[in-house]
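Structures incoming, each one as structure tokens.
Derivation of every value follows stated rules applied to the coordinates shown; laboratory data play no part. Here the structure is a predicted model, which is why all the values come from computation and not from measurement. Cβ atoms are built from the backbone, for glycine too; each structure is taken alone.
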Structure 1
Amino acid sequence: MKSLSLYNRTSTLGGIYFLFLVNRMQMHYFILIMPVYLVHSYMVWAIVVMGLLSQLNLMMMSKWFTSSYAAKGYQGFLQLFGKRAVQIFAILGFLIILLKISIVTLGYVEMLHSFIFPSMDKKWLILMILLISLFVASHGMENTLRFVVIAFLCGAWIVVLFIPFFFQADASYRDLYPLIPTEWSGQSWQGLWFIWSAFSGPVYLAFMVPWLSSNKKISKYLVIGNMLSIMEYILLFVASVLFYGSHYLRKIDFPIGYMGSYIQTSGLERIDYILISFHMFNYVFDISILLLCFYGAGRIFMRKMKERSTRIGLLSSWFVILISIILMDQWLWQTVPGQKMLLNLQIWIGACIYLLIPTILFTAVKRKESM
């Protein structure tokens, strides 16, 4: 069984990497369906409020990033919580990560199938995405974290192409009213949870601190990365409201994707194909990082942390994910109620872990330091 140096560290990443990591881990599948969940124009304030609360969470996480316990990785968690608690956390993390990888992959594959490959069996698209992610993850955690630079350069500029939707002749700014809600429904509460869950991606960075810098100045990069995400969400949401109107918006599966097909260029047709393809880099990065976390969680609850990581272990984790996604697609994703159930489950879990993990880590570090 050949060993594989997946979790070795030759250097630490800091500064601008934190900005890229926070931003790209907040810009995944949810950005494509976000307008459908928010619908009403006044939900732009919900993006602002949830984004600012996310800033507070990231400030708490910066306390964890700069702690001596975080730098020790697995041993630091053992010192804070004990072996049994860490194993329980690992089992929960194993299941949560499996669910997130499955929904992120199925969501992106659904979009690829709808826009670019309508005649291809979705199983081949699932296999393609996972094989690329496996290739990236096989280079180890450090190199996979560095891949965020490519993901950022290939995806961050896309939002700029949607600015012309603000100035089209048929854009009615009346669709942005009311900016203050006259009523608050269950859908509005779900929209709040959706936004909070969409901002939750950086919570996984809490388990990657050994490869990240513990410099006390990193908090400003966390803040800037989160602010970029807030601006991207606001810009895309407002553009979609102006383009569709609130009444029609709720009926579109992938509003951002369909808007891409209306972007006019002099030399290129169907620019939405190009945008969706470039967006794949972000998904590959997201799934690769989660695959390594998934394998790491499995090693913890199977008590193999003292052994080196192996190719068989990584491939076994990959096969578990592949089989789970195919079964989930076959049993649940094919139906509208099944899709809604999975998405709502991911929204609630993502929101809860973003509420709990930074608070727990911040409290645990403060308690240990005061003893």
Structure 2
Amino acid sequence: MKNSRRIKKNTLINNVKKGFRTFYGGMETPFKQSSLRVWIQARKFNKTRQDRKWLKELLTTNKVVRRFYKRPELEIQDIENVTPVDFKSRDNLNLKGLIYEPNKGSNKWVIASHWFAGHKTWSLHHAKVFVEMGYNVMVYDFRGHGQSQNDSTTMGGKEHKDLMGAVDWLKENKKIDQLAFMGTSMGAFVSNYCSILYKEELKALNFKFVVSDVTYGSVFSLFLHVRNVYLGFLPKKRTKKFINKVIAKQNKKEVSINLHEVSIFHLLREGGNKDLFPTLFCHSSDDKVTSPTDTYELIIKRNNQDDDYLMFNFSMHTQGIRYHFKTFNYKLAEFINRFEKDDVLFDKVIKEWELLKFEKKDQLSLMLK
């Protein structure tokens, strides 16, 4: 399928995304795999020429989690179980995804969504514990990211149509006995947003829960936190006016959406907090990109006795799984195990990943908790 293009809008978010993509790309550069290595692996796993782009991404991020994260447990080694998919967002954009299906007898699925300026294979690694708990995984590139069709980024304002496009593809092509969402940063916002906005539709698919890692509650609160962390020179009494001006500029260029309404808080005010899907919220109290206060506020406003949370004292944004690998994955496995109890798989991942055994490289994690 040809990756057709839309006209790029010159917006603040798109310009920031360009900078972050350059930064993230630079971080991955030392780990990038050669064309020869990709060709060899493509032959080994019987992949086509068209598969080489996503395969190069996956081989690169495999090396990152092995060398930089120092967590080989998160590698995807059975690449024969990974297949590419093309699908449409609900507003008809061409999106690219991957299906990772190592549990052939299972119809339990998680759709994992990546962070702002990231790409789909990172979601695959961060959701790896789901595989150990008997799930198969679908990941995808948001619009304007990775291999998906180019379009402006709206921090969830349009991206919820991408996630629901993935739901549509999965519903049409796979049997679903149980469904969950996992998201990181922008992916967490979109996962939370969809779980409320499309609540009735998801119930029909036996949707169970959300794992929300370093979310934000609204575009306004996201901008406010960034201002407080990085733009402290702005007078506080002018902060709201400044952010409203930035959002107004963005709204003029997007036309079809109002970023003031891109808010989980808004959905909760409009629809109430009844019959919400259980959600595990993860965050760090010193996150420099998204506000941990948003996570606390969402927990309070949701008032759902089935929600749970994991809060660290320190972690770089999106890196809780790296800094606190064992605590993070134990909590995820424990939460997942609530919804279709399988103590055999739970005990297996605890043993094989040694999640209760803290060695030298885990001591920093204990100190930072």
Out of 1, 2, choose the structure whose coordinates give relative contact order in percent (Cα under 8 Å, 6 or more apart) equal to 14 when calculated. 2
Taking 13.2 as the value of mean count of other Cβ atoms within 10 Å over residues 26-33 derived from one of the structures shown (1, 2), identify that structure. 2
Suppose semi-axes √(5λ) of the Cα gyration tensor in Å works out to 29, 25, 22; of 1, 2, which structure was it derived from? 2
From the coordinates of one of 1, 2, distance in nm of label points 7 Å out along Cα→Cβ at positions 106 and 138 came out at 2.7; that one is structure 1
Can you spot which of 1, 2 the value -22500 was calculated from, given it is helix-only ellipticity at 222 nm (-39500 (n - 2.57) for each DSSP H run of 4 or more, over all residues; to 500)? 1
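Hey, distance in nm of label points 7 Å out along Cα→Cβ at positions 274 and 322 derived from one of 1, 2 reads 4.5; which structure? It would help to have the intermediate numbers written out before the result.
On the way: 1: 3.3; 2: 4.5.
The structure behind it is 2.
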When 1, 2 are compared on volume of the Cα convex hull per residue in Å³, for residues 186-289 alone, the highest value belongs to 1
